[in-house]
1. Tell me which structure, out of I, II, gives 1.7 once distance in nm of label points 7 Å out along Cα→Cβ at positions 160 and 232 is calculated.
2. Could you tell me which structure in I, II was used to calculate distance in nm of label points 7 Å out along Cα→Cβ at positions 56 and 240 as 1.1?
3. For which of I, II does distance in nm of label points 7 Å out along Cα→Cβ at positions 120 and 144, calculated from the coordinates, equal 1.4?
4. Thinking only about distance in nm of label points 7 Å out along Cα→Cβ at positions 64 and 208, which of I, II has the largest value?
5. Assign the value 22, calculated as relative contact order in percent (Cα under 8 Å, 6 or more apart), to the correct structure from I, II.
6. helix-only ellipticity at 222 nm (-39500 (n - 2.57) for each DSSP H run of 4 or more, over all residues; to 500) was computed and gave -26000; which structure, I, II, did it come from?
7. Among the shown structures I, II, from which was the value 6, 25, 29, 18, 12, 7, 3, 1 of P(r) over Cα pairs in 10 Å bins from 0, in percent calculated?
Structure I
Amino acid sequence: MTGTGSAGFAPAWDTYWRGTRENAAHKEGGVQEALLVEFWRELLQTQLARNPDLRVLDLACGNGAVTGFVRQISPALVVHCCDYSLHALVELERRHPGNLRVVADAARLPYADASIDLVASQYGVEYAGADAIVEAARLVAPGGTLALLLHVSEGAIYRECERNRDVVNAIRALDILALARSAFAAGFALNAGTATPETFKQAEQAFTPAVRGLEEILREAGPTVAGGLPGQLYRDIAHMYRKMSAYDPAEILGWLEGMARELDAYQGRMQSMLDAALPRDQLLALQAEVQAMGFAASPLRSLTVNDHSPAAAWALVMQRR
């Protein structure tokens, strides 16, 4: 990711890429990984067999999932990598050095018309809005290919993101960080002799129900929900609370503020995924618009892990005449 169709969420994604080495679109090694590998390997092998000097754009590239597939098949090929987040591109360079990197909005790209042989994106371009798909098609050279894996409304990733968002919203509703701040402040004041045991007891009694609420969320949702963030929150609070005297108050305050930012950013990322997911009717209309730009008609595919699972992605693959 990232484009700016969900402009308010761009900082949340930049925060993510600043602090992570994972892939934003899916968990590497997860159940979808084999499906994605198969899709890109088959497509890229066909494209490179026709043109070994293929000009490839990994659009809304994140840390370079598509670029990684390209480099596995053709290690010497230099890929054009474009993302709204500079931090994503820094991480991409660490993983796949030597490519051309451009910071840009996927809805307004700094590339000439018909200048790219393969414009590819994996769970990225749709974040910049539906117009970004048409903008991507503008770049495809005659005989070239537009290949986009897109989030599906009500699909497998959609449901996972919805669940994660709801869990984070439930945690925020507990007001646990503000209550933790008060409890820690009362504890430090008690240790310093500037507060009474009763004051600390009152703060602790107010804090305890929020902790119990977080425990209940973890019991119901499991330890890995929301990328493990709720579990980390619980473990860190428990550890620091037990060993409060070993910490500087400013250190605890800084951690609480950082965790509040992380929860806000995570909620923003999940909501942006939900907002970016495309229903079939909308995607078919976009496909018709792209076809009118000189692309051959192509059936819209949905990728699924198995016959009984919801769709993991729309696969929009179209060739320009």
Structure II
Amino acid sequence: MNRRNGFIAVGVGAAIVVLVPFLHNGYITGLMVLIAQNAIAALGLGLLFGTARVVSVCQASFVGLGAYAAAASSSRGLDPWLSIVLALVFVAVVAAIVGWPVLRLRGHYITLATLALGYIAMVVFNEATAFTGGPSGFGTFPPLHFAGHPLTGDMPAYILGWLLVVVCGVIVYVIRNSSRGRALRAIASSETAAAAMGVEVRTRKLEAFVLSAMFAGLSGALYAYYVGYISPVSFSFDQSIYFIIMVVLGGSATTLGPIIGSALYSVISSALTQLASVIFPLSAQGAAAALQVIAFGAILICVIRFLPSGLIPAIARRLGRSAG
């Protein structure tokens, strides 16, 4: 019965995604684009945190690395599609290099190490002006194209984004239900016991860390080509915390959870931005940021207190009891 309910939920979500383009509403379509881009990064973090219980607070840094790598390479003449591939390779290499020593740590020490990585990335984004444009940002790169036509605007980004959400979701689902997923869950329970059972702990954790970073890099590349302009403020420490909130809110141990969490985050964030523009018209941007910190802080506390496994598992349990 629970499986049937899961299929119904996925079917309803898929129907909504398919029907959105027919609403002829630019605001909703644009919001759905941002949900898709957030969901890709959140899916990667969900695999790392929800399966291996590795808390990384530098996911936004990998989003930024992917965005800057794709934009910088395409601005120097590389085909934009190839620049996305290059960006993913670059992010994977960086994640492997920094992840190998960091993942030797355990528990909160990993979190602190990724926190340091996030701040180092922000310094690079702000100071490496030749590649990032510094604090002023970077926007001189060509758009994605298909058959000679530029893929600009909400609709191409919407279609591409949600196709990639499906692909990334399938990858996460397959890994979670494979031997590697079982190994990661064993590591989350006890690294010592997992190692005693023959699990290559550091290798499995590094694989999850690199794949999570690649998902983030893909999200960043899509964001860069959609917006057409990137700056360090989009990849701050706050955004890494918001990715964690997305994963925890929806349910870190499920594949659908990070997608639902991304949708809820994006809708609430957009509503808070509009509210700030009405209440504080002279300082809307700063007020919106402050409202987000307060609101999502309160939401995170409530989720941890009342829904520790997230919304999707809680709803599934509720439906299961109702069905019985």
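Coordinate-derived values only; no laboratory data. A quick note: this is a predicted structure, and the numbers were derived from the prediction, not measured. Cβ atoms are built from the backbone, for glycine too; each structure is taken alone.
1. Details: I: 1.7; II: 2.7.
Answer for the origin of the read-out: I.
2. Working: I: 4.3; II: 1.1.
Of the structures listed, the value fits II.
3. On the way: I: 1.4; II: 3.1.
Working through the options, I get structure I.
4. Details: I: 5.3; II: 2.6.
Max of distance in nm of label points 7 Å out along Cα→Cβ at positions 64 and 208: I.
5. Values: I: 22; II: 31.
Structure I accounts for this read-out.
6. Numbers: I: -17500; II: -26000.
The read-out comes from structure II.
7. On the way: I: 6, 25, 29, 18, 12, 7, 3, 1; II: 6, 25, 35, 25, 8, 1, 0.
Label of the originating structure: I.
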